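Coordinate-derived values only; no laboratory data. Bear in mind the structure is a predicted one, so any value in this text is a computation, not a measurement.
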Structure I
Amino acid sequence: MAKLDVSARTIQVNNFDFHYSAEDFVNPESFDSKDRRMNRAWVIHNSGSVLAIVFAEYYAYSDQDALDEACDSGKLDSLQVSDVELKDYETGEHSPDGFPEYEGIIHLGNASEPFDSQGLDYFTVSADTFRLDPVIMAVIENQSREQAAEDLQDCATETEDVDGYKQVWRVIDYLRNDGVEHGKA
């Protein structure tokens, strides 16, 4: 069972402390504690140093999805292996197709790029664990507001009703200004 120390921004799991910050969250807009199937977060770390915290985006979200999401967001860049470095990971054996085999390499992300996996590990916790951290909840709220504003902006460009267009832009302004309506006394 994970325990959160809000004052130190630490997740305590099995006598280990994993320090995190607001920058570690990959997709805070996916935070959802209402749907218990999606109430999960992956804490991805390299030998104990938290690199990313990824919330489930849909109910069948898997470990591979979380690793790919962290990779595509740039959180695992420090573990990416260049073509030159990749030779150091070769085992000396080749696949039946003639390709070299590697030890300690995992291919991640949309581009299936090589990453050093020797210290890479993860564990899952309930997304509710982070509900107690006011800074993280503010990040989640800001991300959600911005996503809602972007969605509304897309709708605004499609409307032909002038009054509807103005109303949508007032809501967008409201969302982007932390719930403060401008131009009103």
Structure II
Amino acid sequence: MAWSELGSKEQRSVVERLAALGGTDADIPLLAGALRSSERYVRLGAVRALGRIGTVRAADLLQANLPDADPPIVAHSVVELMRLEDKRAVPVVQRMLTERGDDADDPVREGSLVAFLVRFADRSSTDLLAARLNDAAAKVRRLAPIGLGRIGSADARSALEVAAGDLGWWRGRWARKALRRLGG
């Protein structure tokens, strides 16, 4: 029986089994079809199953899935890519944050994307993280200084110093903490 002939319950059962037990590269075409399902839980199961497979092909499919419009799907895809330590997704994540700008309506996706950049922080992420030091979402405000502290460049330090002084005591506390870790 073909994937498209299965009902949503059967599709969900298949991807949940693969997510729980693990799959192989041979299951990737099936999971690619599952990512196109209209059923959110089928797509979430496919993302988890791809993370369990953990191969380069699975990571490529997760990375291609990042522009999905459904915030939980994006968040779970980013989490799986972080778990796989797939740094190749950094440019995709940076582009998504740049194109969307402030996404106050979507703190789940925003938080997971910023968390990804924090995990794999490099100088190319400095401006994106600095722009989120005063974000509406508390999780993002907490993560951005951590990433800037990990980068540790002069630009990152400068952004942290500005945030520590301009954001007030409460909102600037994470920037001050990152500066203390940098020895400043």
Structure III
Amino acid sequence: MKRVASSLLLLAACAKAAASGPMSNTTDTAELDRQIQRLLAPSGDRQYARARGEALQWLLAHATDAYPRLFAIVDAPEPPALAIMALAEFQRDDAVPVLERILHAGADPTVVVASSALARLSSPKARVSLERALRDERDQVVASAADALGERGDASACGALAAVLQHPSSDVRARIQNAATKLGCKKG
């Protein structure tokens, strides 16, 4: 039942993206839809992982048409985790607000995926978004943001991490400290 609902959400998001504007003359709509379906195939099997990688490469090569469709899928309620991660691969600044919304409002597993996607974006806006998340009231959001800042490897986040080192949760403090250590932040 959940798979059917997920497929319906995907079709609705694709229809919304298709209605938002014309496709370029070089991309076949049916092929675009097929590649998105391959990308979002929910299996841990190596064969599917390879197919997802191939689909992502195809979508990146056809980014002009693929990005708006993938963006619409991620901007819908309860977006698939695979779509969230794929969105970051396009390296677009306009993905940051959508990923930040998911980071603050999503269920805990989705929060982790959104923070990882923000970590993969090279944009300074993504770093600022993660730094804002350090002040969230939910422990999972703060911990995930700290992990993501550590993954990014940008030492300019040291000040934001230092500001929350006294977090009330010992688990969250440990994750903040771990990120600060990864970044080589000075203990003050």
Which entry (I, II, III) yields the derived value 33, 16, 14 for semi-axes √(5λ) of the Cα gyration tensor in Å: III
When Cα Rg over 2.2 N^0.38 Å, for residues 61-140 alone is computed for each of I, II, III, the largest belongs to: I
